[in-house]
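Listed next: structures, encoded as structure tokens.
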Structure P
Amino acid sequence: MAGKNRKKGPTGNIVASNRRARHDYFIEDTFEAGIVLEGTEVKVLRLGQGSINEAYAGEQDGDICLINAFIPEYQSASHFNHEPRRVRKLLLHRREIAKLIGAVQRQGMTLVPLSIYFNPRGIAKVELGLAKGKHSYDKRASVKDRDWKRDKARLMREKG
């Protein structure tokens, strides 16, 4: 049963997550990508700081890049600090890049970073979601479903 072990999400230390993304978008597919970071950025992420709430991924010069992710400056560094909102290159296979660029251009989808985490080997990774935007009525329906599931679980606990 070697083929049954499929990853369901990030494993390791989650540094930053975009909880709003699952509310605003239908996540069709997820991808794990490496991220090119400078030394001070890694130190700040290991401290648990950083935000991807307003971030998105896009295509620049044939590569996929993480845009508008906020990683604050490292306080203990001197003049060798990094730019907090710089564009960071994501590391993906060529086939994955071609698939993502094609989906964004042809189908009008969006690349949304879902989380930044360190894998068990200690390497910083980004979980990207290939997403389609929700309308306001879709958001209301998902909130209604979530509330019903919570009420149903509460009723089942009380009954038995």
Structure Q
Amino acid sequence: MNRIVSEQYGLFRLYQRLRDELLANLSETDLAFTPGRSNPTLGELCLEIGETERAYVDSFVNFSQSFDYRHADRSLESSVAGLRAWYEQLDAELYAAVAALSDEDVASRRIDRGHGFMVPADVQLHIYQEALIIFYGKATVYLKLLDKPTSEQWQHWIG
């Protein structure tokens, strides 16, 4: 077990679980909601964070990152069950990719995020955690507009 898994992943999983909490509170009708104008639907926002996670999974395998991936099945943006299953798959793949890193990889290899921005794997996971927090901030706006309640943990961690 590498240092990231033993020291960092437990807390990181708590951030991922907020996404499960979000989905447990949503319906397909909620996923179709948009605050208007050029804003995405909540489902599109949820699909986007999955595509972002795919980029991070691949970065731990390839030691380079690209955000070009788009899920071929856009119908996922209107399915709570589909998003939940996809997130579970992505979470398992992310854990496997991070756990597969050797201690030497963690200590010395860098992930190329493009434009000369190179980060160690533990920092890469932290950056993805920040992406989740940004997603939750956006989702909170939608939840408030939908008049959906949030948990005490959500309120303390996200707002």
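Read-outs: derived from the displayed coordinates by stated rules, not from any lab. Owing to the predicted nature of the structure, the values given are computational and were not obtained by experimental measurement. Cβ atoms are built from the backbone, for glycine too; each structure is taken alone.
Observations, loosely collected:
- Structure (P, Q) behind the derived value 1.6 of distance in nm of label points 7 Å out along Cα→Cβ at positions 30 and 126: P
- For mean count of other Cβ atoms within 10 Å over residues 54-61 computed as 20.0, the structure of P, Q it came from: Q
- For 3.5 (distance in nm of label points 7 Å out along Cα→Cβ at positions 94 and 142, calculated) the corresponding structure among P, Q: P
- Answer label among P, Q for the case where helix-only ellipticity at 222 nm (-39500 (n - 2.57) for each DSSP H run of 4 or more, over all residues; to 500), calculated from the coordinates, equals -10500: P
- Rg/Rh (Cα atoms, Kirkwood Rh) - highest-scoring structure of P, Q: P
- Of the structures P, Q, the one that 31 was derived from, the read-out being relative contact order in percent (Cα under 8 Å, 6 or more apart): P
- Set P, Q, criterion distance in nm of label points 7 Å out along Cα→Cβ at positions 86 and 134: the highest-scoring structure is P.
- If log10 I(q)/I(0) by the Debye sum over Cα atoms at q = 0.14, 0.18, 0.22, 0.30 Å⁻¹, for residues 38-101 alone is computed and equals -0.41, -0.65, -0.89, -1.27, the structure in P, Q: Q
- Ranked by distance in nm of label points 7 Å out along Cα→Cβ at positions 46 and 62, structures P, Q are topped by P, which has the highest value.
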